[in-house]
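Down below are the structures I want you to see.
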Structure I
Amino acid sequence: MFESSYVTNPNALDSSALEVVLTPPQRNRLREVLETADLSGVRLTGEGWHRFAILAEDRVLLLPRSHRWVPGLEREAVALPLLTSYGIPVPRLLARIVDDELWPYPVTMITRYRARSWAALQDNVDLGRWQRTLTQLGELVASYHKINISEIPAAIGNPTPGSPDPMEAELRHFEDYLVESRLEKLSFDLAVAAELPATRVDRWLQVIEPCLVLQPTLTHRDINEGQIMINSDGDVCGLIDWESAGVQHPLSDFDFGEWGFGIWEHELEFSLLRKAFWDSYRNARGVDLPDWPPVHLLMTIIGAPPPEGHTTAWTAQRRNRTITNLRAIDAQI
């Protein structure tokens with residue numbers, strides 16, 4: 001089906017990029033590690049915020065950009081063998097290399113995907129294709145959410161730590177919205193913006209309550225278009241980049257706020273996309289879970305751009321679309 005890990009990347013830098021990132025002695029050591037004298041077919045990509053990726057024919061070496069990103073790669077190195085043992089389609093861990101001659105921080109070696117990421121495809125597909133992809137993704141997410149918490153190693157058996165990067169630390173993730181009274185305040189502000197009675201907030205909070213008390217699961221916590229692998233048949237075939245793996249609220253893997261711009265072009269169709277995503281997940285989990293409308297309402301509330309700071313047309317448009325969606329949901333509950 002696939003050869004696991006890094007996506008076939010047409011945007012990877014050519015082999016001369018290795019000369020920029022690695023010194024001559026480091027390149028010599030890389031030849032030894034890869035067991036090849038010729039690095040002309042080896043590529044390097046610096047697209048990730050946290051790491052460089054050296055792409056060889058059948059494997060990938062992940063190099064932390066600094067000491068701050070070592071813990072994330074350590075989490076991933078713990079998560080991958082666990083996921084592989086359950087048959088989850090993820091990169092296979094080949095080795096952890098501690099070698100100062102190669103790189104000053106521990107390097108992770110994983111197998112390489114012969115696939116493309118959804119990011120490379122999403123701009124040229126219709127709504128039906130989005131629904132199909134999210135349906136398949138929901139089934140994949142359910143497969144690792146089923147893993148018994150007691151089987152999860154201690155190193156990833158806790159919520160994902162905050163980012164060590166000051167800019168990233170400002171970004172909010174799903175669980176940040178579960179702080180006491182935060183959802184209530186967000187809901188009240190949105191009700192005012194949507195010109196709906198403030199009394200509707202009580203109803204919204206009642207509807208979403210079953211979503212808030214879901215039991216923790218193993219989560220990826222950073223699902224986005226760049227992590228979803230698509231095979232030659234157009235089907236979801238894997239999920240990469242498990243640096244943020246941890247045990248936390250399962251809806252952490254359903255937060256479109258982790259995605260880039262592409263999915264937000266379909267914001268007015270989020271009811272259809274979330275229904276496809278959640279229904280397939282719910283059916284595959286095989287446990288008692290809320291229906292999709294409460295999930296859609298909750299994720300609409302936390303995904304709303306704040307009213308202040310609308311310095312771009314895009315954020316203003318997003319705010320308007322959120323209010324449109326919220327009015328539609330409110331009319332149905």
Structure II
Amino acid sequence: MGQTADNKPSIANVAALAGVSTATVSRVLSGHRRKNDDISRRVRAAAEKLNYSANFAASALRSDRSRTMGLILCGVPTGMAGSILDMLSRRLTEQGRYLLVISARDDQQREAAIRSMAARQVEGIIVVPSPDDDPDGMPADLPSGLPIVQVGGRPLSYHTSWVGMDQAASMRLIIAHLAEQNAHAVAYLSRELDTSAATELFTTFSTLTNTLGMTPQPDWVQFGPCSMRRGYDAVMTMLTEGNDHPDAIICGDDSLALGALMACSQLGFQVPDQVKVAAFVDSPACLISSPTLTAVKTPIESIVQEVLRLVDAKGQSILPSHVALPPALECRESTWSPRIGSSDMTLPGTFA
């Protein structure tokens with residue numbers, strides 16, 4: 001069976017080498033056949049050996065499907081947004097689909113991006129708000145049946161689906177872990193309370209610390225931007241002024257926690273023996289700090305999987321979904337110290 005006239009391998013060549021039908025080749029390379037079994041591996045190996053690349057754009061024209069997903073990143077890109085972009089790109093590439101990415105700095109740009117993607121007939125739109133700002137509103141003139149899924153933040157609309165991390169559960173994980181490590185006086189360096197996520201975290205913190213008798217002094221709970229400088233300055237003040245000092249500090253993100261560690265080091269406070277430090281939003285910086293930082297890990301892979309499920313399920317339900325996924329706590333050196341006792345020597349690790 002020969003190649004095409006321009007000497008390029010055809011789908012028939014791939015099918016013959018893999019020992020399957022051309023229809024099977026098409027399903028595997030287009031992503032319609034999701035099984036990663038021997039047949040799929042043979043097809044991909046044959047395509048790679050023959051240097052065969054399917055023309056999905058032409059296929060989309062014939063089938064009236066764009067095979068393109070839209071991703072809108074709002075505000076200043078964050079580590080979580082980058083992780084979602086990376087994971088989503090890899091998943092769609094495996095399925096022979098495309099990703100159209102637009103960055104939007106405000107609500108006006110976000111609405112324009114949504115309309116632009118709808119005009120390009122994308123199969124679905126994923127909106128990732130900035131952690132420092134809740135988005136407001138959704139265009140009312142969008143095509144019916146266009147699935148829109150928001151990742152985190154305050155829901156844009158009751159007509160769109162939402163996927164994110166359970167913020168209250170993440171605070172419960174940290175508080176429970178600190179209590180297990182004998183922390184009694186807990187400080188909290190929060191983001192500004194201008195987003196639903198920050199408000200939910202603070203409400204859960206207040207409820208749990210009151211319930212467990214870990215109520216902080218008023219000046220130990222502070223709100224502001226996330227930066228190493230703020231974390232450093234706040235902890236320097238907490239540990240040098242007054243007679244009482246916190247024995248644990250929860251930080252709104254990794255930059256605040258890194259600043260807190262710097263202040264503890266400069267003042268000679270031992271972490272975690274004298275002060276324990278934990279952060280929301282795990283990052284590579286948490287792994288290379290000294291000591292390594294305990295942090296909440298966002299379930300990126302589960303979020304992307306659920307987002308794609310909701311987009312691909314369009315037409316199966318007229319009701320949007322709201323899915324809050326459980327977080328995990330990466331317990332590391334900044335909060336963990338071995339204590340005497342047979343059950344207290346467990347090494348740091350991941351807890352959900």
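When mean projected area of the Cα convex hull in nm² is computed across structures I, II, the figure 17.6 traces back to I. Taking 1.09 as the value of Rg/Rh (Cα atoms, Kirkwood Rh), for residues 82-249 alone derived from one of the structures shown (I, II), identify that structure. It was calculated from structure II. In this comparison of I, II, the computed figure 62, 34, 29 for Cα extents along the principal axes in Å, for residues 178-321 alone is attributed to II.
One of I, II was used to compute relative contact order in percent (Cα under 8 Å, 6 or more apart), and the answer was 14. Which one was it? Attributed to the structure labelled II.
Laboratory data are not the source of any read-out in this text; all were calculated from the coordinates shown. It should be emphasised that the depicted structure is a prediction, and the values quoted were computed from it without experimental measurement.
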